[in-house]
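Following are the structures in question.
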Structure 1
Amino acid sequence: MRIIESGILSHGVASSDRANLTFPTLLPLTQGPLLATCRAGSTKDSTDERIELFQSTDGGWTWNEPIQPFAASNLNGKQGTLKICYLTELAPGHLLAASMWVDRATFPGQPLFNSETEGCLPMAILLADSFDSGDTWTAWRQVAMPADIGPPSLTNPVMKLADGTLVMSIETNKHYEDNSKWYQRVVLFHSTDLGQIWGEPITANQDPEARIFYWDQRAGVAPDGRMVTFTWTYDRKTSTYLNIHRRISLDGGHSWQQRVDLGITDQAAHPAILPDGRVVLAWVDRFKTQTIRARLADSVDGDFDPKSEVVVYQHETANAVVGQETGALLAEMSIWTFGLPYAEVLPNGEVMVVYYAGTEAAMDIHWARLQVG
């Protein structure tokens, strides 16, 4: 692979309510423009955060000014914010938005993660539909979650299987003041009615001993129907990040093959799966080289060839520390100044990677176009 070009999708504006732009996503529409979303706020975790939507009519070379189609949401009488929004095309013109809502009223003024308990603020998953390619949207509807999920984290867009079934990946969390041991897991929910009703959770990743955590699960569906996940793997006992682990399902996420250590660390991007089944995986190497890199595999279960590797971004200064306790690591995420890559295949066969990078004062959304050999 090689990088054809790179640029800025949107600039953060220091000392404003959109100083920190993070959580970028992409969606190429079957018929129409390329869409992107990001989270904007005065800091990386703020009560003024919101979702911005961008549009490109020239394949991602230039982008329109952002709009804010999703109003700040009050849920069950409580004020909250939208942390992230993923878009999925269910049919030409029909889009599904999946967003993670954060309760800002129950523990006013507190950060998202509690460094003492490892818990997080109350959260909810909200869905909305657009039937005109994103011009207008329905009101949000909340996805019911079993009590043992705790505050649900959303780290991947809703996936659509060949038979029309929708699959949602959710990570469990502890409640904010819960001091008990954290048995983190990643579960999948299935819907056969376009996201109106969701089935019971099916565990995709978990360590029963609660030593290994599988964070920020990224997932995709290959042309042959196989589902693949890539997880940011953390060893609680040693307070270290391990290599990215891949897992494959042959039945839409109902059962899983053994995990595979990919030999690369640490945080995976949403994978770009090409029509021929090849996979481009970008990832953040935050603790060793301070870079965002990408490699190519010839299939969802293939090796990611080191010879295909490209450096998408090189950060100038270190801003992460290893060897901390879990709670401190969670809290530290609020000061990281680059990361969260998201890859997608463009209509012309190239792959675009978007990510955030900058300083604590202002973070921008960047893009890079990759030519896949």
Structure 2
Amino acid sequence: MKTQKNILIVSPSKIGLTETFIRAHIERLRGNITYLYGYALDFKTTDDQSLKDYYAKKPSFSNRMLSLLPHYLFFRIQKERQKKETREELIKRFILEKNIDIVLAEYGTSGSFIAPICKDLNIPLIVHFHGFDASVYTILEKFKEGYHFMYNYASSIIVVSEAMKRALLAHGCPESKLVLNTYGPHPDYLEANADYSSNNLISVGRHTYKKAPYLTILAFQKVLKKYPDLKLTMVGTGELYEVSRNMVKSLGLENSILLPGGLPREEIIPYLKTSFLFVQHSIVASNGDSEGTPVGIIEAMAAGLPIVSTRHAGITDVVIEREIGFLVEEGDIELMADYIEKIAENRVLAKQMGLNGKQRIEKNFTLEKHLEIINNSISSCI
């Protein structure tokens, strides 16, 4: 009798440095994990090999027998076989050959694409939404029918914030299928401790419109007028990275703001350990793109840093105002600067807020708790 379940995890693109939650799912969920990535069922394996190439290079008895035929007949049969090698047929073949028991789709878009395949094969499906997939206007419109099919078929729809839960309810997802499951930080972050006597601030996140790094820079510029010795490190890359870099240069802040690009966990933690405050100015982008619950904030809280951020999406679920940090309305850089100054001048407050945040993560938002909720969802439907 099989004791370990075979779980297929799919995502629309290969996991990046900031998608630590997906990496944790692949590495730590209970079961035999297989991972594929690709948009619109155009899946690739972890070694970047397409399923079409994977099967073309895979030896089989039928291929060996075909190779014995005359060339003209061999190519005719091969041509007919290739007509049947659609993306749908390739993923079905892969699922059956790997004896997959359940599919976990990372992001609603992946869930929409693979839901009909799962239904055809009678394979249970769990879909994990993360942010843009539940908020970008064009995504919600483009995938409207696919999402509704997915909502009806999937066993569970996992969301990471109360705001995301409300959004999917409004989009037609049955409430009975929604599972609230905020991320948890890697245990290494809980081992870290902030330096409340330092002059360093940190921000960790991709330079995207919804994270509005330019607003963080403008707020910090105001702070420097009163506290010129403070330094801000903004870890991350993205479509606005060059904008951030040019902005820092044009404002003459190269000595005050460091932009090291994207970094792995092992290189981020030393920055957290030498900082006294985490800042992030998340907003709803003009296309509707919104955060789920920013992992960077959760990781910073785990390391004991107080938070200055915005009342945006899942941030309000984890950051208790005036207990763990300060939140402002989106776009309010004046008040954001004021709160940064307040914590900079009161390191006793910084320490108390930071320790409150660490305790909140330890009690409510551990990685183990996050994974256990997914494990329980998997167990309940297979």
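Read-outs: derived from the displayed coordinates by stated rules, not from any lab. Fair warning: this is a prediction, and the values are worked out from it, not measured in the lab. Cβ atoms are built from the backbone, for glycine too; each structure is taken alone.
I have 23.8 for mean count of other Cβ atoms within 10 Å over residues 17-24, calculated from one of the structures 1, 2. Which structure is it? Structure 1 accounts for this read-out.
Upon calculation of P(r) over Cα pairs in 10 Å bins from 0, in percent from the atomic coordinates, which of the structures 1, 2 produces 5, 25, 37, 27, 5, 0? Clearly, the read-out refers to 1.
Here helix-only ellipticity at 222 nm (-39500 (n - 2.57) for each DSSP H run of 4 or more, over all residues; to 500) was derived from just one of the structures 1, 2, and that gives -500; the source is 1.
Using volume of the Cα convex hull per residue in Å³, for residues 49-208 alone as the calculated read-out, with 144 as its value, let me know the right label among 1, 2. Only one of 1, 2 returns 144 for volume of the Cα convex hull per residue in Å³, for residues 49-208 alone, namely 1.
When mean count of other Cβ atoms within 10 Å over residues 177-184 is calculated for each of 1, 2, the greatest value falls to 2. Taking distance in nm of label points 7 Å out along Cα→Cβ at positions 257 and 289 as the measure, the highest value among 1, 2 is held by 1.
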